1. When helix-only ellipticity at 222 nm (-39500 (n - 2.57) for each DSSP H run of 4 or more, over all residues; to 500) is computed for each of 1, 2, 3, which one produces -14500?
2. Quick check on the output: 15.1 is mean count of other Cβ atoms within 10 Å over residues 93-100, derived from one of 1, 2, 3. Which one produced it?
3. Comparing 1, 2, 3, where is distance in nm of label points 7 Å out along Cα→Cβ at positions 21 and 125 highest?
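Just so it is clear, none of the values below were taken in a lab; they were calculated from the coordinates. On a predicted model such as this, the values are computed, not experimentally measured, just so you know. Cβ atoms are built from the backbone, for glycine too; each structure is taken alone.
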Structure 1
Amino acid sequence: MIKNILIHVCCANCASASIERLIEQGNEVSLYYANSNIDSLEEFERRRQDVGNLAERLKLVLYEEEYDHSEWLEYIVGLEKEPEGGARCRKCFEYNIDKLAKKAAEQNIDNFTTTLTISPHKKSSVIFEVGSDYKGFLEEDFKKNDGFKRS
């Protein structure tokens, strides 16, 4: 059965293999770029441009949110010094997946997931724990089958 899936995209590189896998499974895919956790507007805009180019090349719908780093900083108060893989990572997953779930509902898209699982630096199990709080979240571990290398 074909699923209509909204995928949260952190960057075009990670998105490429993730999107490819979802499309190969026969799904219809739309992209969602919302990454106020990125530490600078310049990096956010560079990634947004790359994601936009990818969406255009693949003829996929792209939904975008504006950069609001101050909102992100308020969300993680007290965790600013946490290392990669620490408590701040879980908060980041919560922040991005919550926004993703809301956008999916707004667009009447029943299924959603994230490219974050493709990174060898992100624990897919933690992402899945966070996602399990949301109806429609798909546990796709894009690291599998050399996903990161392919991207």
Structure 2
Amino acid sequence: MARHIGVSNFPVALVREAEGLSRAPLVTDQVEYHPYLSQAPLLEALRERGMALTAYCPLGQGGVLNDGTIAAIARDHDRTPAQVILRWHYQQPGVVAIPRSRRAEHVRANFDILGFSLSDEEMRRISGLARADGRVVNPAGLAPEWDNAG
């Protein structure tokens, strides 16, 4: 019998439904999450339940890396845009990012995010990049009805 359950791509309605069906506690929901895609309603619901949000595609499949706001913050901290984005994830309570990399130097750089922190203003600026067309992963016929981030 499973002691803990993790789900993937569950909007708030499916998290609620799964809670009612499982005797084991739900501990995480793995979803797409990056600066161009707000997951505010889901993140709030997960926090209320003591669940984590595991962010796949945390760099927006690379699309966010060329953003001017991200680049400026990266320059200010002498970091890469990827490090700034991963730090943005890291500083959000209950969020865990799982970046993908094919190159060893990128993997090392991804771990080198603990030597700096983002200010509250920088966090707000990055969060403010969310846009209506920010979702990268949305397979027709497979995706659920996503939460509206407003």
Structure 3
Amino acid sequence: MDHKLGYHLWATDKLLDHLDSLEDSVFHAEIQSVFPSIERTLYHQYEVDALWFSRLRKQERPLEVDRFSTASECKKYFQKLHREIAEWEYEGGDILYQTSDGEAFENATEEILYHIVNHGTYHRGNISAMLWQLGEKGVSTDYIYYVREKEERENES
């Protein structure tokens, strides 16, 4: 799997594990931010990840849900999407696609991967700030922690 993509999945999973350990009221609490709740922020990330990966695979992937009732449910949907992403075979090259507004674009696979990772990092940061505003601790999803954890796993095997 592409290293950047591996980081994106790891960081999202780490955040979802943390959110799943908190009260569901935190997940749905209304807050002044980019999105009105952690649930809405994660739904947006799920929706966008699914959209970009369908473009990379050149396959339609209809969304199975339009809200998450709990952090645990959210985690299950992301896990399913992440399994599909992990099975995806990276081929590189350019991707032709249409935006949601119908405008045609062409980008290199690498550019799209950077966009996906950057978008996820941005919204994980939003969620960290939201947690802080709600009096909860966040979880560190810094890239360097991913690298260290990955190296530890590789050294153990």
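1. Working through the options, I get structure 1.
2. Derived from the structure labelled 2.
3. Answer by largest value of distance in nm of label points 7 Å out along Cα→Cβ at positions 21 and 125: 2.
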